[in-house]
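What follows is a set of structures to go through.
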Structure P
């Protein structure tokens, strides 16, 4: 088969509950914003389907009746130029809060219906009853909010193939079985072979069982989720489907995350001019109220303040980290207990520890550019993006050896890995990093090695395109 020739006729509907820059709560939003344009660059006709969380402009294509809701299907474009289909249903999607939760951090009580409608729309557009002239060869579903699409596609005539990507197996979309009727699914689907999961209905399990192929966001994580330790109760399902499961490590948007052209940092720099990085360190110290000390190492951390991300390991090691000596800058939002503990830590060490609550894109960029070392002590990490950002910014990461962190960090060459999710192991890896930092020549070599690695979406996009082509070919065989 002539891959280059056939690739240009592959049509993919990329279905996601979030997509940067329109809406983003984490890595999935970044992937949805970056992978489709990378696919289009190599000839794949990729288009995105997304709920309209705000009053976004678009041309009305159709009015759909989906699970008892009137939904307008709008046509628009992402800022990248990628064609975008929006599901406009203010009753379901236009609310104060985030895609999944209220402003107070509680799950929307009707999330089953909200994302059932998204999944049902994806299946409709992937079948013969679609109101669009454009028909996808593959419906690419992402995480639990889209995972019922393969279940619905089973009942669509002349349906597209389906691909289910797991970005984080820990989030499964679990609901009471009583939602089955509102989702328009027969009672027979609530079985241990399909949607039933320990007495509840699991969106994600449905996608894992019914999709034609499965991927996750790093090769190591693809193996880990087939184990009891990290399989979140679905390891048996994943082992049964191991022949259809592959791991493709995420890329990053190298135009947004580029220290040479980043407008959000104090001074641009590249691998040939790393010394300018110190200006960003001084700017970060000034912004966060840290002591303006160029010699003391500054440890940065950006992310959700949760048990998964290992923030408790940082808290447990904090006194020892400060005593090294080192400064600590943390940006994030998460569990209230962790937020309160970090605030108390910052109060105990003014000028040495700084904490900024929430999500702030500008500050995130400045931490990547201004920190000397980046901390990622995640207990598990399907892929992770910050460790790639930090390497690109010449800020070697210290990370737990798990999932995508193993696949994207070369221990001792571009960063530092530790084997056990324990505060002592984290502290030991930081000490190892700071020992190397005291050797300027070797430290510069590590920084340059990370900054020159190819973390773009070019290779992941090629791998997805190859998988799409194989699925499309199998579907028409």
Structure Q
């Protein structure tokens, strides 16, 4: 007899006996019908930063040149194709982004604006120069983002007008981040300039993040989510609390896509469409994640959208972390509502664009040594790459050989009410030779923590792993070696009934 076991969704919170999917899906990407390999991190070859990065941004300037900027506790850096340059301010000394402080960035035309709670807002012209103070009239703030056409800073630390307002937000003149008219002064022209200073009333608490959006955005508070619509006129921003939306637990534990975003609330992961929110990890991964998550290092969480797949990648410090360094990743495919996990130590996730190459950077024969004409746009050139800073504070991209993966099923009762003897397992993993382990039990008295698996069986010439598993409940662990390149979709268990003993 043959029993097909598909690799369905990873749902470790479900009891293994009633779990139709996987209790373990490690170092894989969740996709429709199965799981794909996750490439490993490869250094870009740039020099390491002086200390761990606390934020970064990648993009294209107005001349379509790729850039990457990152901040540490005391410095701001700009990357070129082969160098990392300290572009910190020349006036004011080293930065003070210490403790749990983070850098947050936004691009405005050909400039990048940077905020952290302990320093004046900084700006740099991407064409040349160093960072410098944006404006003496600008507040210090924790977060920055765009809601519609206006730039907004939130969680005001030191505002020249409002002082400290953790639930407050402010914007400069529309299209001019260096101009901060006084919205409390009717003669300042603030309304005409679409400059606002306000706060979110109610018990939502401090603002922990801004969800940017070209049409709508949101302020993620510690106890609520507030939708923000740019309406212009005298109101400028219409801010309303979203129904059934709980607050954000960690400042970077969110990611926006299409007209929605996911975020980490006190009881787990939520999906919000700016109108209402719903749980997407309940009875699936929330309990497992929250038990693993080291909340004392909430400032170390980071997230980024996968540039090629509908997947949100989240890095967090889990059990066994070193000094708060993230050592676990979650992968959430929002197109099919599936999760997976990754065991990997890194500092912070980052979106990376291939750095612009000029003719001066090229070697060899330009007429014959390159696969395309330099007069034509290269397909995919400048496309974003999923990246991160590794434990050594060096920029890297997920472009290496795929990681070794583990896929473990829930308990299968092949013969309802009876035993089965499984003699062979055929893993349905393309392009590689995995090994398979089987755990067979006659009853449920063995504690989950005490379950043991047999010796890993290698594939024979027929693509099958010989095993010896007799029992009522069978669990399968497929170990996929590093370097695999295809999809894993399931396995076939082959055997026969073994009576009711």
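Each reported figure results from applying straightforward, stated rules to the coordinates on display, with no laboratory input. On a predicted model such as this, the values are computed, not experimentally measured, just so you know. Cβ atoms are built from the backbone, for glycine too; each structure is taken alone.
Quick check: 12.7, 41 is what I get for Rg and Dmax of the Cα atoms in Å, for residues 85-132 alone, calculated from one of P, Q. Which structure matches? The value was obtained from structure P.
Using relative contact order in percent (Cα under 8 Å, 6 or more apart) as the calculated read-out, with 17 as its value, let me know the right label among P, Q. Label of the originating structure: Q.
Computing mean projected area of the Cα convex hull in nm² across structures P, Q gives 21.9 for structure P.
Where does the value 19.1 come from, among P, Q, when mean count of other Cβ atoms within 10 Å over residues 21-28 is the thing being computed? Answer for the origin of the read-out: P. One of P, Q was used to compute helix-only ellipticity at 222 nm (-39500 (n - 2.57) for each DSSP H run of 4 or more, over all residues; to 500), and the answer was -500. Which one was it? Only structure Q yields this read-out.
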